[in-house]
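Below: a set of structures, written as structure tokens.
What follows draws every value from the coordinates through simple rules; no lab data is involved. Being a predicted model, the structure only gives us computed values, none of them experimental.
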Structure 1
Amino acid sequence: MNTYNWYSQLIKPAWAPPAWLFGPVWTVLYAIIAVSFGTVFYKAFKKEIPWMVALPFALNLVFNFAFTPIQFGLKNNLLAAIDVLLVLGTLVWALYAIWHASPSLRWIVYVNIPYLLWGAFATCLQLTITYLNV
């Protein structure tokens, strides 16, 4: 069964957005992530902020990029639910870390509010889909 058929056959809540919306949303979010996370890594490489501040940003990228292969490659809702919780958790950690590490970099928290909101929504959606398809 191909991925599209598999996903379309899952039981989803009535409030689930249409599948076509995910691409445009993630395109915008990845642009925000590229600029803001890139700034964090650049500042860490220049030793302007500690590497421990950049750690949750790096972990967030790992968990974020792992979601699609887990959800659509492995077709494993439970692992995807765990992964999306890690995405949201590392994002909160990252924003907290950069807020306290550098007042001049607090803009990173503000520009990532759409990512935080979508991440919280995506977490609720994935947890609901996982529950409905047990």
Structure 2
Amino acid sequence: MKLVIQRVTRASVTVDGRVTGSIGKGYLVLIGIGREDTEETVRKYADKMLKLRIFEDENGKTNLSLSQVSGELLLVSQFTLYADTSSNRPGFSQAAPPDMAEKLYRYFVEYCTGKAKSVETGEFGADMKVELLNDGPFTICL
């Protein structure tokens, strides 16, 4: 599993001009599912993401977690995180097959529901456009 976590002030994702998910302060998370991933992997990565302390406290130090700032989640599937770029033409053989990836992506969403102020999503397998406003350059890769 690979996650790219962007701390945002607001973010949204659209499919064919239709907004499928929109959040205020929180995380925009791109989620890549690999062939070896399981529900246990999902829980491990989701728990790590939820415990990250990357929001600023009253002293300007990155010391607060998502729950401590009543943050929201926008979860977007992104198989290209598994691109093998060892040649000029990327390969995706390490990405999970679509049926497995969708099942684990949905499990990730379900697992996070109730652990953040709100959980919004993209649309699995769709051509999505993501827009965001961040409050500083803070991106983490897990």
Structure 3
Amino acid sequence: MARRNRYQLADTAQQVVGGFLLAGPFVVTEEVWMLASEMTRWHAVATAVLVAVIGYGALYQADDDRDPDTEAEVVGLPVRFLSLLGVAFGSVAVLALLLNAPASFLGAESTATQVATTLKVVSVGAIFSVVGAATADSIF
């Protein structure tokens, strides 16, 4: 059976399932929020870059059937990869907001601190979410 290589909306749906599956436990874990509160901006940026590296590697280095040069692009980046990053970061952010996690874990902090820490939590949770999203995209 030939495997389809073109990006389709169904690929994003698969990524969403995998991304949310692995994002959940990190949004509701106090240790992750404590860790994020101690991270600097540099740590958050480095973590976000790690998410991109893991995602790209999982999509294009671990799967010999997929070639980023043959996929549709936006600003030089494959649409599938951009979708993966959106799902990885977005699933963590959506869960954090839906579950009111910033208020639960950072209730006494200022709004600016809550926002900054939540963004750091998103970068940490996305490490795991991107693995689930890329795996779901590759398997299905």
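Among the shown structures 1, 2, 3, from which was the value 4.7 of mean projected area of the Cα convex hull in nm², for residues 51-90 alone calculated? Before the final figure, lay out each step's value.
Values: 1: 2.4; 2: 4.7; 3: 2.7.
Matching structure: 2.
Looking at relative contact order in percent (Cα under 8 Å, 6 or more apart), point out which structure of 1, 2, 3 has the largest value. Could the numbers behind the result be given before it?
Numbers: 1: 32; 2: 38; 3: 50.
Result for relative contact order in percent (Cα under 8 Å, 6 or more apart) over 1, 2, 3: largest is 3.
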